[in-house]
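Every read-out reported here was derived from the displayed coordinates using simple, explicitly stated rules and does not represent laboratory data. Everything quoted here is computed from the prediction, not taken from an experiment. Cβ atoms are built from the backbone, for glycine too; each structure is taken alone.
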Structure I
Amino acid sequence: MVRIEISDNTENQRLDRFLRKYFPKASLSHIYRIIRKDLKLNGKRAHEDALLRAGDQVVIYMSDEEAASLMRKPKSAKAKRQFQIAYEDDNVLAANKPFGLLTHGDSQEKKNHLTNQVISYLIEGGQYDPFVERSFAPSPANRIDRNTTGLVLFAKNAEALRELNALLRSKDGIEKYYLTVCEGRMPQGETRLTGYMKKDEARNKVTVSQSPEDGKLMETSVIPVAYSLPGQGSRSLLLVRIFTGRTHQIRAQLADAGHPLLGDTKYGARPSRLRSTQLLHSWQLRFTDMGDGRLAYLTGRTVTADPPQDMMKIISDLFGIRTAGELENIAKDYF
């Protein structure tokens, strides 16, 4: 007999969907057979669409051996920590991701990625137990490219993840700002870039279309906060706000506007001795209106991740801005 008490992290989902996560090796037909013949919810038979609540008791009449054969062994997720913590509380963690690290795993890298590193950190700190929370794992609410640095926001529980995902989809409540250097001199003041994402999957590259039929809307606001010093070429230091979170959005839209990011040869930048990949940093998250849910206390807070040293060296050489604090003071004039 298997007894499961529904936790805060597993409530508000259908019984059949919960069981598919709890028994990932079971076929869908097996899941439905368990519900029909071998399961009681709070002492009664239940339908597959029953909505689970925290504190509910699920009893499944099967041996421990059979149950174990339908589960995946939770991974210890031990991965050497490379990220810094920009902010953390009981519900969320904002990680400052270094250059070259994937947010999620892929077919080539399944272990050493940011998500596993964060999970490993939470396991070691006693904040997450994968043997108890079999249908939930701490997850990122946003993601950035391997060679983009900076803030990735993680939810430690299911309710926080639902709220973050809803706020990020709505474009309100959480403002996302990036720092980058582009080629050429962007016009003073705000430039609003809009277009539609046309993705070439084979090349993993995005082009910008003005036809809604070609893909999802991309919206980006760009403000130059400094121009390169004499003798340093024509470049602009940009404060970028994204209103949508599409693949390569900033890179593709600035390239389409004639201002590719420094080092981003994939999107048309000239090869540079300063940088061999895009110079892009997820710099600030501003929680402007988090509603009245679990994360309401974050309203009014700003989380900042200092740029990495190599980026600050480039900014110092090109623009004469020597510290992250000086950079933050300059950017404040544009909020």
Structure II
Amino acid sequence: MNYEDIEVPVYLINGFLDSGKTSFLNFTMTQDYFQIDEKTLLIVCEEGEEDYDRAILKRHHNTVVEVIEEEEDFKLNTLRALDAKHDPARVIIEFNPLWGVAKLEQMRLPKGWGIMQEIVIVDGETFSVYMNNMKAMFVEIARNAEMILFNRCSEELPLANFRRSIKVFNPACDVQFMGTDGRPVDIFENSLPYDLENDPVEIEDIDYGIFFVDLQDEMDKYIGKTVHFKGQVLKNPQLPAGTFIPARQAMTCCAEDIQYIGYLCRSKEAARLKEKSWVDVTAKIGREYLPMVHREEPVLEALSVKPAAPPATELVYFT
């Protein structure tokens, strides 16, 4: 469903148990910018340590709370019954990720309902544990999110690494950090392992993943810079003439989910380059709208492309 066809916007709030979803909603639903005159239906799919004051929500914010405790009850007929009972103008779902967010995204919803925004709440203190033990599930939760909010963050946590690990599989996502005091945290002061003032900027093999993500997210600071790195030649009949992609393999989720990441590069050598061969690239970074992806992207203008030996480790990481 297109956004313009949505009559009842659905806001999906996701995250593991005790990540702070209820605290986030308790705060958000009392803010002036979030108020509407019509009724809001809040559907809670798991109950943690914090609860909602239903009387206050109903009296002051025209919000009613319904609980769906069992996964088998989260289905079209149940949602239709809630729609008929409350006739909401807006729906918020505090979802249980163990029920499968992909299933929710694909399931049929009541007439007029449509997912308008997906927000994932993450406990910064336990994020590394989940990524080490439940990475595939977290990627499913966060892959289509518009915003991921890390809360309970301290200065000792590798927040820049957290952000990069998100950006590799969801580059368009807005990643925000909140401290243990509830205040926003700025992580951009010293998050890069290379010096952008160098000419060229030297991207070591181990740092390519960081470069790829940061260039996608902070394009403005790279425009006009010259970079030097090693990549593997990718070609495709759909690419414009005289171009190739110097790419690297990255594991975004698990061993079965390895993909190439890289940016379009213009070079007079492009036609002579052999597919999957390794090259040493020095290029100037620009930007332009690329019809193949329907958005502005970084584009490399090669100053030199030379044969190179494969790196010691071909797989790149984002920390």
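Here are some notes:
- Highest-scoring label, criterion being distance in nm of label points 7 Å out along Cα→Cβ at positions 69 and 269, among I, II: II
- Ranked by FRET efficiency 1/(1 + (r/R0)^6) of positions 93 and 165 (r between Cβ atoms, R0 = 30 Å, to 0.05), structures I, II are led by I, which has the greatest value.
- For the structures shown (I, II), mean count of other Cβ atoms within 10 Å over residues 237-244 is largest in I.
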